[in-house]
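Multiple structures are listed underneath, in structure tokens.
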Structure P
Amino acid sequence: MTAAPAQERLRLTVATPFGKDALLLRHARAEEEISAPFRISLEMISTKNDLASERILGQPVGVSVETVAGEWRRFHGIVTRFIQAASSTRFTSYSAEVRPWFWLLSLSSDCRVFQNQSVPDIVTGLFGELGFHDFRNALTAQYPAREYCVQYNETAFAFVCRLLEQEGIFYYFEHEADRHVLVLADDAGVHDPCPGASTLAYRPDDGTHPSHDGVTRCSLEHGLTSAKYAVDDFNFKLPTLDLMAAAAGKAGTGRRYEYPSGFDTKDAGERLAKARLGQLELAGLTLTGESGTPAMTAGYTFALSGHPRNDLNRGYLLQRVVHEADADGYRNLFAALPDDLTCRPARLTEKPRIHGSQTALVVGKSGEEIWTDSFGRIKVQFHWDQRGKSDQDSSCWIRVAQG
């Protein structure tokens with residue numbers, strides 16, 4: 001009887017709920033990027049042709065790639081798709097797609113109100129409500145409480161992404177053998193060097209160096225960006241207060257102006273202007289390349305050495321890495337930024353639109369027939385608000401218009 005193959009003979013392994021060697025990993029592709037949920041595609045074989053999808057869908061799996069030095073690069077995530085493909089006399093082929101727990105927020109949607117909470121408080125509170133606790137708050141700035149923030153007919157994933165993008169907060173993932181951790185950050189100083197690969201030599205792939213030894217190919221891309229970004233808003237309580245704030249970059253041309261930007265203090269405006277400019281500055285310089293080093297990880301840094309153009313020998317932050325691995329070898333494609341830039345997320349998530357007028361019930365304190373503040377504002381209970389209790393806490397103060 002022929003012995004079942006053991007994946008210890010390979011440099012690529014997968015741990016699944018089916019148990020040791022139930023699935024043997026033949027090929028893996030992992031795409032990871034700052035401020036984006038990673039995607040891992042697995043191609044596997046098994047001597048069993050009846051592996052039940054319900055045992056693995058929604059469950060965690062771990063992928064390990066052995067480095068030349070004998071160390072392991074880990075990937076971890078949740079199986080969101082499992083496919084049984086062709087079968088032969090001995091093996092059945094299976095494939096799977098693995099995503100982070102954060103991606104699971106795209107399976108939930110809601111209409112709800114958050115009051116007097118900052119974006120970090122809203123986001124981390126929502127994570128906890130949905131049962132996810134593998135995250136780390138590495139934020140350095142102080143974020144103002146939002147008097148009123150609405151999730152409206154959008155998934156929890158889209159809602160969180162929209163808020164993070166508005167504030168200029170980025171995220172990336174740390175992978176361990178048995179879990180992955182989402183890191184919330186807003187400063188370039190939070191990034192650690194790639195484990196075991198803090199410095200990578202530039203070694204063109206001319207056949208004289210092993211493919212795993214450093215960066216084998218790279219190119220530099222420059223882009224023209226805006227030189228200034230200005231934000232502005234209006235505070236009806238202080239109508240003469242000038243809230244405009246602006247940030248200027250070291251290069252570029254032109255000036256961007258945004259109104260309204262959703263702030264009511266000068267300090268908040270200045271922080272927001274810097275974040276908006278930082279989002280645009282990322283297009284100024286990008287290093288792209290290829291390497292055989294599995295330790296390269298999005299959200300981590302490395303220093304390039306040995307490039308004939310001396311000014312390229314400096315520190316970089318890995319913005320995106322695409323890994324490809326099988327039993328015969330490993331390679332990756334990467335995109336990196338100067339490591340002194342803060343990788344602010346682009347504002348890609350659209351704010352949901354409310355078409356037409358909204359109706360609501362006027363509410364207030366118990367026993368009060370008419371309840372307004374000094375500006376004649378009211379509070380309401382929206383029909384879609386499942387958590388409101390039709391009292392003075394159902395909404396913020398809302399100004400009344402007459403037509």
Structure Q
Amino acid sequence: MADRRVIVPETKETVYHLPTILQNATELKASDIHIEPGQTSFRIRIRIDGRMQISDEGPMTEHAPLINRLKILCGMDITEKRIPQDGGFTEHFDGHPVDFRVSVVPVADGEKAAIRILDDRAIDLDYQSLGICKSHWERLVHFIEAKYGLLVFTGPTGSGKTTTMYTLLKRLNRTHRHIITLEDPVEYRLDGVNQIRVNERVGLTFASGLRAILRQDPEVIMVGEIRDTQTAEIAVRAAITGHLVLTTLHTNDSHAAVTRLMDMGIEPYLIAASLSGVCSQRLVRKLCSCKTPRPVTPAEEALFTGAQVEIPSQLYEKNGCEHCRGGFSGRTALTEVLPVSESLRDGILAAEATKKLKTRTPDFSTLLQDGLRKAAAGETTLGEIVDAVRE
């Protein structure tokens with residue numbers, strides 16, 4: 001692969017290189033750019049397929065002009081260097097708009113910037129492209145075909161939750177249902193969907209925005225994240241009163257999402273009455289076609305046996321070629337989808353702990369099982385799976 005680093009020269013104004021840095025990161029399908037100051041030099045790192053790698057570097061004399069140019073684009077105060085600032089802007093590459101969400105914070109050697117790249121060309125809203133297995137996708141589709149109910153997506157930041165919700169909304173949008181989203185920020189624009197951006201500076205919070213949405217005659221509501229009890233209660237009651245609500249929580253697995261709602265103060269009877277299902281997600285790197293096979297070790301055989309997944313004849317490891325970045329190319333999703341059965345509903349009404357709730361779903365297919373099947377199929381490495389599902 002050709003070297004696509006953009007080294008910032010000392011002899012030119014850094015401001016002229018910011019668009020190039022942004023465009024290169026976008027073309028490489030990076031999700032984030034980090035501009036990090038040091039004592040004598042600064043570096044630029046980009047996140048590709050969930051992993052950070054150094055992209056650019058330059059002398060500290062070029063750092064301040066670069067940060068100032070970034071702050072100007074975002075409408076930030078360039079004279080204020082003591083407190084964090086947030087903002088954003090849009091650039092056009094090849095006639096296509098790309099949004100950039102920016103956070104600048106003071107650190108020991110200057111100001112550090114984190115830039116989130118929001119390019120709707122980088123996602124393919126199709127379940128097969130996302131890597132969701134057919135049976136899990138069919139279950140999710142079954143949930144959204146209902147006229148009401150709460151569907152929760154859970155997992156860490158950057159695990160693909162929002163992309164999966166967008167993919168489901170895209171499917172719903174074909175049925176001419178009135179859809180409104182409440183997001184922070186609006187990550188990708190969906191034609192035919194009314195998307196609202198949270199703005200806490202003017203009082204538009206998730207809670208206040210959700211109340212306003214309920215007066216807009218919606219049929220489907222997507223809430224980007226449940227962050228507090230107030231938002232959770234409104235979302236739950238909306239699901240009970242005839243709305244289909246999609247939202248996210250941060251928990252380790254699907255069952256834990258149920259107890260998280262309880263911990264937030266939502267009454268068990270409200271959760272039992274509203275919750276349709278939970279989908280937990282992770283993202284792992286996909287192996288390039290240059291992958292190499294290897295034997296399965298006894299310890300790995302034990303892992304497959306313990307998870308009740310058929311032991312494969314071989315596993316695969318990364319290799320590396322001119323078409324990939326060290327053996328991996330793109331990412332795929334690991335999912336587990338938990339429907340709320342009558343037995344599970346009884347457990348929720350009894351306010352049972354996560355461990356007890358799991359005993360009520362003996363045939364539930366876990367993230368680990370989904371991952372092991374993908375490793376056995378050669379889609380990724382076993383190491384990627386173990387890292388992704390480790391709690």
Structure R
Amino acid sequence: MREILKQKVLWIAAFGYFVDLFDLILYGAVRVDSLKSLGYQGNDIFSVGATLLNIQMAGMLLGGLMWGVIGDRRGRREALFGSIFIYSLATFLNAYVHDFAGYATLRFLAGVGLAGELGAAITLISEALPGPVRGMGSAFVASVGFLGAAVSSYVCQLMSWQNAYRVGGTLGFLLLLSRFSIQDSLIFVRSRTHENKDTFGSLALAFQSKRRLKTFLLALLAGIPVWYVAGILGYFAPEFAKELKTTGVVTAGTTIMMGYLGSILGDIACGLLSQKLKSRKKAVLYFMIGGALLAILHPLFSFHASPLRFYWVRFAIGFGNGFFAILIAWIAEMFGTNLRATMTSTLANLIRASVIPLTLGFQYLNPHFGMLWTSALLGSVCFTFGILAVLKLPETFHRDLNYLETTAAC
């Protein structure tokens with residue numbers, strides 16, 4: 001592990017994911033206060049907040065594809081620079097919104113910018129580190145990133161929502177300055193030749209193979225449970241707390257902070273387990289099964305609970321959800337160098353954007369079944385398909401990443 005931490009690119013990527021998740025979680029932490037200041041009250045805070053979240057995730061869906069293609073065609077470095085600039089500027093300007101239209105526009109742009117960071121960073125790390133330690137490198141990056149989410153939740157409790165957005169944007173610009181020394185991986189540089197350059201970032205090549213399409217869809221299903229936990233159980237924690245009749249006030253900021261602190265430990269543990277078992281598949285599978293039990297059955301431990309107990313339950317759920325880093329590293333290993341950034345970035349953000357149908361489904365079913373039964377139903381569906389998908393995905397722990405996808409792949 002000591003040799004891994006000496007890699008400069010690892011620290012720059014980790015700081016990037018720190019800022020990425022700081023800004024991403026920022027909206028969830030300031031959702032209630034910011035919407036109240038714009039004049040929304042009562043149920044409108046829930047419905048308008050969900051709409052803004054969906055708009056942000058739609059931006060991430062578009063950005064994931066865009067930055068992935070740029071990462072393969074122009075280089076991982078250029079994707080990192082462009083995405084950082086856009087999300088930093090949009091986040092900083094969020095401090096000055098006065099109406100829904102402005103808020104929605106900037107959340108969409110922030111989503112577009114946020115989309116490029118994780119996929120490009122994990123792709124770069126996967127190509128820069130030797131095979132046996134790739135998982136630990138990705139787990140380290142994710143752990144630092146989840147620390148950014150926890151810090152964001154804490155910072156939002158110390159200052160106004162406007163200042164919180166200013167801090168997030170400023171951190172992004174500082175990250176931009178730190179990136180000037182970063183270079184593309186040797187695997188990427190040496191793979192590009194005049195004869196094959198048109199295959200890099202080619203969407204036609206990406207989906208003309210049944211094998212690649214099947215892998216893509218299975219990887220998407222494997223990741224959706226992560227955003228069921230983050231997007232439903234995390235963002236709407238105050239509403240869940242009321243339904244569970246907690247004995248005090250529960251805030252979204254503290255809930256998100258505790259969830260991501262749990263995820264930090266979970267990602268480290270999942271990375272270590274992956275190294276111990278020499279398997280991505282087994283580590284993700286074991287964590288997903290445990291995470292399913294914690295997420296679906298959490299009301300049993302939270303009825304009439306104190307806020308402190310409620311927060312610790314969310315910490316445990318976060319730990320069980322700590323397989324995202326290894327999953328994204330696993331995804332990066334499933335595809336050749338000419339499609340690695342495109343597929344990794346697109347999948348990472350499709351997974352995040354899955355919160356859109358999850359939120360819409362949650363809003364539709366909630367009046368019919370109630371919040372707790374609706375969340376249990378959605379969670380059961382997400383985790384069932386996720387576990388089945390993991391069982392079908394290929395093992396890549398020992399795979400050499402110095403290869404290209406071709407039209408001959410079936």
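Coordinate-derived values only; no laboratory data. Quick caveat: nothing in here was measured; it's all calculated off a predicted structure. Cβ atoms are built from the backbone, for glycine too; each structure is taken alone.
A value of 48 for percent of Cα pairs over 30 Å apart, calculated from one of P, Q, R, originates in structure Q. One of P, Q, R was used to compute helix-only ellipticity at 222 nm (-39500 (n - 2.57) for each DSSP H run of 4 or more, over all residues; to 500), and the result was -3000. Which label is that? Of the structures listed, the value fits P. Suppose FRET efficiency 1/(1 + (r/R0)^6) of positions 84 and 220 (r between Cβ atoms, R0 = 41 Å, to 0.05) works out to 0.75; of P, Q, R, which structure was it derived from? Answer by label: Q. One of P, Q, R was used to compute FRET efficiency 1/(1 + (r/R0)^6) of positions 180 and 324 (r between Cβ atoms, R0 = 30 Å, to 0.05), and the result was 0.55. Which label is that? The value was obtained from structure R. When distance in nm of label points 7 Å out along Cα→Cβ at positions 92 and 156 is calculated for each of structures P, Q, R, structure Q comes out greatest. One of P, Q, R was used to compute mean count of other Cβ atoms within 10 Å over residues 76-83, and the result was 19.5. Which label is that? Structure P accounts for this read-out. Match the computed value 0.85 of FRET efficiency 1/(1 + (r/R0)^6) of positions 52 and 188 (r between Cβ atoms, R0 = 30 Å, to 0.05) to one of the structures P, Q, R, and report its label. Source structure: Q.
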